[in-house]
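None of the figures in this text is laboratory data; all of them are computed from the coordinates on show. Keep in mind that this is a model prediction, so the values were computed, not measured. Cβ atoms are built from the backbone, for glycine too; each structure is taken alone.
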Structure P
Amino acid sequence: MTVARAHAERLADGTEVRLGVWLSNTKSRRGKLSADKLAALADLGVEWAPTRQFLSDHLADQMKMAARWSPAR
């Protein structure tokens, strides 16, 4: 999904939603989003959001690395 920053949607009740601004701001803050939020955006077709499978694989890799480098108990 590609949306121009200036793009806005008008809802049935007349409210204007600045979708382009929201997407741009969300993209710039994606490092602070939870895995669930990133996965939900990917499910909606947002190209810069990693897929659920990517997040799952990445988490598994991080867990393996942490186990490998953690001191033995």
Structure Q
Amino acid sequence: MTEATLTGKTITIDGVAHELSNLSENARAQVTNLRVTDAEIERIKAQMAIYQTARMTYAKALKNELGKAEAH
């Protein structure tokens, strides 16, 4: 898998740093695509954290409800 890291005015691809100002128009477009994709991945990670928290809460509520039913 190709590793890409964006920092300030450079992008590092597989350990080789490239100045953004020296990239071709097509390469800069790919950098933009990477930024958009990275932002979407972070948004989805945040949503997953919300869903996982909700799932744990629902499971806990179910456990409590089942405990009430067994007590009767």
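Comparing FRET efficiency 1/(1 + (r/R0)^6) of positions 23 and 55 (r between Cβ atoms, R0 = 41 Å, to 0.05) across structures P, Q, the highest value is found for P. Work out which structure the value 12 belongs to, where relative contact order in percent (Cα under 8 Å, 6 or more apart) was derived from one of P, Q. Corresponding structure: Q. Match the computed value -24500 of helix-only ellipticity at 222 nm (-39500 (n - 2.57) for each DSSP H run of 4 or more, over all residues; to 500) to one of the structures P, Q, and report its label. Computed on structure Q. Given 2.6 as the derived value for distance in nm of label points 7 Å out along Cα→Cβ at positions 7 and 31, which of the supplied structures P, Q does it correspond to? Structure P accounts for this read-out. Ranked by distance in nm of label points 7 Å out along Cα→Cβ at positions 15 and 63, structures P, Q are led by Q, which has the greatest value.
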